[in-house]
1. If mean count of other Cβ atoms within 10 Å over residues 103-110 computes to 12.9, which of P, Q did it come from?
2. Hey, FRET efficiency 1/(1 + (r/R0)^6) of positions 95 and 119 (r between Cβ atoms, R0 = 41 Å, to 0.05) derived from one of P, Q reads 0.85; which structure?
3. One of P, Q was used to compute log10 I(q)/I(0) by the Debye sum over Cα atoms at q = 0.09, 0.11 Å⁻¹, and the answer was -0.61, -0.73. Which one was it?
4. Quick check: -0.41, -0.53, -0.65, -0.89 is what I get for log10 I(q)/I(0) by the Debye sum over Cα atoms at q = 0.13, 0.15, 0.17, 0.21 Å⁻¹, for residues 159-222 alone, calculated from one of P, Q. Which structure matches?
5. Suppose relative contact order in percent (Cα under 8 Å, 6 or more apart) works out to 16; of P, Q, which structure was it derived from?
6. Tell me which of P, Q gives 33, 18, 13 when you compute semi-axes √(5λ) of the Cα gyration tensor in Å, for residues 55-198 alone.
7. Ranked on mean count of other Cβ atoms within 10 Å over residues 39-46, which label among P, Q comes first with the largest value?
8. When distance in nm of label points 7 Å out along Cα→Cβ at positions 87 and 167 is compared over structures P, Q, which one is greatest?
Structure P
Amino acid sequence: MKAQALTAKSRQEALDALSASAEGGPVIDVLVIGGGVTGAGTALDSATRGLNTVVVDAQDWASGTSRWSTKLVHGGLRYLQMLDFKLVHEALTERGLLLTRIAPHLVKPMPFLIPLEHRIWQRAYYGAGVTLYDALANLMPGRRALPIHQHRSRKGLAKKFPDLKHDQAIGAVEYYDATVDDARLVATIVRTAVSYGAKAATRTQVVEILKDAAGRVSGAVLQDLETGNKITAKVNHVINCTGVWTDDVGTLAKTDGGLNVLASRAFTLSCPVSV
């Protein structure tokens, strides 16, 4: 399989395919709205199943939710507290595949420290959690992708982070997850989808979703934001992968979809460490 570039030509081919579908050309089996990591992955999955697929984004790839994410590839350590072992194992397996096979050039190990204030119960509690985390990661086939966790003393913590105040912390638990160049990963997934036959267009916004007499989705009206031209496409299925804009697309389809998505603000502070 030869990797496909995302160019003005490939974008125009996607727009032409959308236009042709309403003029007697091949009907679009799946129109994916949203060019973040979820939309890109959905388009790749659809294209590899042999479906006529088009993925569009109103702006650029990974310009929305994926761009403003924490840039972490993690197994969901907090979900262990909810006893959702299946979810954590699945996420850890995907993390390992990204690190070792899928995108090792984009996904890199990232150490984390959990500072401890209480010498006995916190070290036992957090230590048990990350031990289970590591054990679930070990169930992935093949070599282990990341180092196992380690306990750090007060002196070890001070060596790692000499500028922190160490009058409270008596040590730390160090464990590993991963960080990702998210925009490049999304662009890579879109390129892979195009390599399998999908069409992809940025700066293309869905402004109306059409339905037949039975209320089933039958097409969409899209606007080329570069030229202002509107395109009517015949579509069998629309998949909404727009993150915090999910409700807006649901409004276009005149349905609430049963799901309300709200934006939230969070941040991750990472510090380079010389060991």
Structure Q
Amino acid sequence: MDLFFRRIGGVWTSLLSLVLILLLGWLDWVTGFELSFSVFYLVPVSISAWYVRGRVCYILAFSAAGVWQTSNVMAGESLSHSVFYVWNALTRMGFYVMMCYVLRELRRVMARERKASRRDHLTGLFNLKAFEESLERESARAVRHKKPLAVGFIDLDNFKKVNDEMGHAEGDRVLTRVAQTLTENLRKSDVIGRVGGDEFVVLLPQTGLQEGEAVAGKLVDCLAELSAREGWPISASLGLVALTSPRPEQTTAEILKLSDALMYKVKEKGKNAYLVEGLD
């Protein structure tokens, strides 16, 4: 059901909810006012509150209360005073509106917590879990459309020296500025993650070997410029794997492991450089 409502979108969900309200009103009418369906109006109201953006659910809450009251009157309900009709309608309307508010707030809190669980608290970049999910989606898309894909692993050289000599607060500033620099020098479609203390990963959709080499060189250079400008003793070692023909059997763990291994080769050769390899 969740997948169904996500697929049909807000407009159709709103219309379906309205149809359910009218159907319940019809049932209330044909079964007589002695048999109440008022609690079942919560179903379409709750669906709209959970899946439809904006305040459509409140409009449907008013509609549900109005339809319920109208159907009872049409079925022959007769109360001793007209104020009781108003009171009953307002009571149910208040209940439906309250339910809308609670569900909307719950959804907002859950979305915020879900986003927070996918982000690195310091840099705001994706954490390892979120990055792996993005890599899995992009890898499947690359296989489906037969497009290249590149993944890079970045390690900051001499970062421990910053923490030891300049303090952890400065170390945090280094990580934040590095994350900002990577974001500014990559496309919006690219994905960046922080997967360790001073380790970053980048995902470059539709990027082959030559484009990957250009991006790798650009990132190493811009991080070197940042370090020189700020007076930090750091540099970057980057290993990048360009999957020219991604295969479905290649797992995210294997791809990250290959780029990580390339990064360590750079460190063994002297750091502050990059190494790019193509993989069919």
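Since every read-out is calculated from the coordinates, none of them should be taken as a lab result. In this text, all values refer to a predicted model and were calculated from it rather than measured experimentally. Cβ atoms are built from the backbone, for glycine too; each structure is taken alone.
1. Details: P: 15.8; Q: 12.9.
Label of the originating structure: Q.
2. Details: P: 0.85; Q: 0.65.
Computing FRET efficiency 1/(1 + (r/R0)^6) of positions 95 and 119 (r between Cβ atoms, R0 = 41 Å, to 0.05) on every structure in P, Q gives 0.85 only for P.
3. Details: P: -0.54, -0.74; Q: -0.61, -0.73.
The correct label is Q.
4. Working: P: -0.68, -0.76, -0.86, -1.02; Q: -0.41, -0.53, -0.65, -0.89.
Structure of origin is Q.
5. Working: P: 29; Q: 16.
Traced to structure Q.
6. Details: P: 33, 18, 13; Q: 57, 22, 10.
Derived from the structure labelled P.
7. Values: P: 24.1; Q: 19.5.
Largest value of mean count of other Cβ atoms within 10 Å over residues 39-46: P.
8. Greatest value across P, Q: structure Q.
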